[in-house]
Structure formats: C-alpha cells, structure tokens
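Pasting the structures in now, so scroll down.
Derivation of every value follows stated rules applied to the coordinates shown; laboratory data play no part. Keep in mind it's a predicted model, so treat the numbers as computed, not measured. Cβ atoms are built from the backbone, for glycine too; each structure is taken alone.
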Structure 1
Amino acid sequence: MRTDLKVRNIQCTGCARAIGKDIGIIPGVYGINVDIANKLISIDHTEEVTKKELEEKLKSIGYPADKTE
C-alpha cells in the first residue's frame, strides 16, 4: 500500500531525514519518499499500518499532516 500525506512545514533535507528516520521505524513501513518541493510524503507500507498511525507519528515529531477530506 501507499499513503501520500501533505505536510506544509517540510523545509529542507534535514526535515526529510528526520521524517524518514522516525517513520521508517514503524513496523510494516518499507519505503519513504519525501518531496520537499511539493511538501509531500509518500509512504509504502503493509496493510496493517493505518493512515491515522502515520499521521500521529508525524505529528509527534513536529510535522503534522494537512487535513484532507
């Protein structure tokens, strides 16, 4: 599965590294791409990983995802 999340406060490669490191430790996450220019994080993961879990982890490290409807 892939989950795409918009995160407005991604500003640099340091942000991308921090996100990759902290999201990458979630069991079931096997790929992360952080697009700094478009402020988009694409996360490849197993079905057991939920969007809510990913959003909560991002928020806990200071990168809250934009709310989407």
Structure 2
Amino acid sequence: MQAWQKIYATRNHAEASIIQGMLEENQIPVQIMNKQDSSYLNFGDIELFVPGPFAETAKLLVAQSLLN
C-alpha cells in the first residue's frame, strides 16, 4: 500500500477543484480532504493528497500552474 502525501492546502474550494482537475488530466491520482469548519469557513483547510511516488511531480505541476 502506498502512503499518500499532502501536496497542497487552500481555503478556496474552487482552487482545490481546479488543481484536482489539472492533476487528474496529468494521470495523477488525487484525493481532497476538506477540513474546513462547516459553520466558519475561515477555520481549517482543504488539503490535496497524492500517492507518494507522484508527490514530486504533482508539486512541480502545482507550482507551475500557480505561476501562470
């Protein structure tokens, strides 16, 4: 079994969904864990996880997409 690694965290659900789609387009499995409080959205993050072997590639793709 592969360990999943957190590669990104945000408080913006739209941003997390866009990054998830970009990673999936590049054949990288991704899971979103929403740790935001249901009443107060400024508490907690939305975290994106990928399997360990994909972590470095995913981080590079996320960094590239954020620069554009």
- If mean projected area of the Cα convex hull in nm² is computed and equals 4.8, the structure in 1, 2: 2
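Which of 1, 2 yields -9500 for helix-only ellipticity at 222 nm (-39500 (n - 2.57) for each DSSP H run of 4 or more, over all residues; to 500), as computed?
Values: 1: -9500; 2: -12000.
Clearly, the read-out refers to 1.
Comparing FRET efficiency 1/(1 + (r/R0)^6) of positions 12 and 44 (r between Cβ atoms, R0 = 25 Å, to 0.05) across 1, 2, which structure shows the greatest value? Could you put the intermediate results ahead of the total?
Details: 1: 0.65; 2: 1.00.
Greatest value across 1, 2: structure 2.
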